[in-house]
Structure P
Amino acid sequence: MKKFISIFLVLAMVFSLGACAQKTEAPAQTPAETPAAETPAAEPSAEEPFAGKIAIVTNTLSQNEEEYRSAQQMVEKYGDKKIMHVLWPDNFMTEQEQMISTITKIGSDPEVKALIINQAVPGTNAAVDKLLETRDDMFIAYCSPQENPPDVVERADLILQPDELGMGSTIPEQAQKMGAKTFVHYSFPRHMSVVLLSARRDLMIETCKKIGLEFVDATAPDPTGDSGVPGAQQFILEDVPKMVEKYGKDTAFFSTNCAMQTPLIKACYDAGAIYPQPCCPSPYHGYPSALGIESTGYSADAMANVISETAKKLKDAGLLGRFSTWPVPVAMMNTVASTEYAVKWINGEVGDELDTKVLEELMTEYANGISVKTNTYVENSAEYPTFRLIMMDFLTYSEEDII
């Protein structure tokens, strides 16, 4: 099933959406141990949902709660004897050897039939290369990869990522629909060295020019720099009011970094500005913590409650119609859909060639019937059918969302 993989490791791009994180009060988790290599492969029983196990690798709870929780949902559904939830090290950028060790341990268990990685942070390719030296019989899915797309395709059977390039036009257009006259883009050199993020910014500039928005390219501190996440967040809290004072309340703000979303939402809320979308689209991403909303879980009812409470807060501030996101947490959807697809692959319900129709049906099921479509990633006229780019319609908070 796997293509031949070169033994040369691919240098990781200096990028981290894991540093781009939703902070919680929970302590950092430590990677779970996987069973030893001696563990014999068990014979599947008729009652089992699938033979063997599926390993899901996520960032820690303190790095990205949505990814962590989505893996836990799969553990709750299938049980910890079928789903192995393993964690990347918190400081994965400086702990590449531990990443390799984590994936190698997973591969040493012959019962593991599929590997889901969310996020596929820098260093994932090198870790998977070690796995593929001994295992070429495993279904591998990458979610939100941060390494060179053609190299990623050589290693993974399924790649899922929000359509970053498509957002180059949809986010400014959404901002204009909400009344924006100016569009402020916060990022930093490390993120702008990532091909997709840099290309998206260029498309945003082009779209703003086309539709008549003033584009402001603003540099923020890197959360992995000397000032850390607190320094980057404080910068956003202090800079947004200055931008609003300069350009007016009809200014839309966007940041490429997850850790900046909570202060960005809070600052936009306080200043009465416009916020078209988090970097990782989701009703949970930044909104509850920024607006003081208690989240009671990730079920359909819990999600509807979070959306309703967010709309109430915005209504109280007279800001309905000026804040939006996607209607479901895309990071969680990616874990769930790729895991469910892996189950079908293990059970022989899909073959080695990616069945896009089945994949999109699984996503739509997760999204409670909201249609989810994917596009093929294209680079330099080369198409990569297993690399699926996700796009959804916006949820613009309104009276209709209040229950």
Structure Q
Amino acid sequence: MPRQSDYAGPALFSYGFRPFFLAATLFGLGVVPIWLLVWRGVLMPSGPFAPVDWHVHEMIFGYGAAVVAGFLFTAVPNWTGRMPTRGWPLMALLAVWVAGRLAMTGLGGLGPVAVMGIDIVFLLAVAAMIAREIVAGKNWRNLKVLVPVSMLAVANASFHLEAMTQGSAPTSQRFGIAVLVFLIMLIGGRIVPSFTRNWLAQSGSTSRPVPFGRFDMLTLAVSVPALGLWVTAPLTVTAGVALAVCAALHLIRMLRWVGMLTLGSPLLTMLHAAYAFVPLGLFGAALAAFGMAGPAGGAHLLGIGAVGGMTLAVMMRATMGHTGRDLVSGRALNLGFLAITGAALVRVAGVSEVVPGLDGIHLSAALWTFGFLLIVRRLLPWLVGPRVATRKPSTVQQRA
């Protein structure tokens, strides 16, 4: 853990997870209802993107990028032993993120090049600040985390350029989702079995998840070209085969983590459930490549289920742990997570009527918004308030 120092500023800017997890959850709460109004033709964003591109871009590079920043600014101090970034640098970075979101709505009437310049600064700044901390802490082995962050920045720039030159950005949509999914494969593939191992040991169980090894390395190695084919040639037989193989490997990988034994800890079960959407979404993308399903199904399973579910589970756990609270999710957060995963499943139905008078798009939007409402209501006071007294070790062991 990093050493402590006096900090007299607002609690919201005392640690990196606080402002960006709050920004992500508030954004997640508001952006989908706005998108639904856009989809119904009630609103029309005046920015440089077509409506669908705006929606996808903001979910990836608005919501997703904020979560990535919050996670990294919380994890890096633990890796380096240095003080966390706090105070005015976090305020400035949050202002950059907000400026990007406003520019994407067309506020100010800026041209596409100016909007791109404002929007891409955030991830570049995050990468630079993380690099500085890792180098200063001489934590060289974690420099590799800059690769996916940099790729996310490249995907954002690519999104803008593709939209400017082609009128829409379907390839960059998949590129951005693919980077976030690979981050889940990489980081989730480390923390899920690690947290599971610790909880099982504390619970007295003799079972353990299989530790990271050659099979995990093989799975990640296969994932890179499979995701690459999904980005560049999503409806080809080659992509379908690669995605199906990749999905099978991730399913096996996930089963090796003995997630069914974690039902006594809903917060931990959420991580396993969210990761399950990785093979599920890859299978959906493979079916689309074989012409057996629509192309949007796999993307929504990956985007809403895997990315949405995993980011929420990580934000819940990190917020509880770093604000001194017991790792117990409670009914509201459990229901919020179920609503988000339910949104992923019903969204696959598309415009088909899921229940009388309600199609998959409207029901999915309602579930997503309801889930985030519960999550914001629970996490907001924790994120803006001071850390509570340190938890007792016995309580952590019993409830983690």
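Only the coordinates and a few stated rules stand behind these numbers; no lab work does. Keep in mind that this is a model prediction, so the values were computed, not measured. Cβ atoms are built from the backbone, for glycine too; each structure is taken alone.
Given a computed value of -22500 for helix-only ellipticity at 222 nm (-39500 (n - 2.57) for each DSSP H run of 4 or more, over all residues; to 500), which structure among P, Q does it belong to?
Details: P: -12000; Q: -22500.
Derived from Q, not from the others.
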- Compute mean count of other Cβ atoms within 10 Å over residues 300-307 for each of P, Q and report the one that scores greatest. Q
- Query: If you work out FRET efficiency 1/(1 + (r/R0)^6) of positions 316 and 340 (r between Cβ atoms, R0 = 41 Å, to 0.05) for P, Q, which one comes out largest?
  - Reply: Q
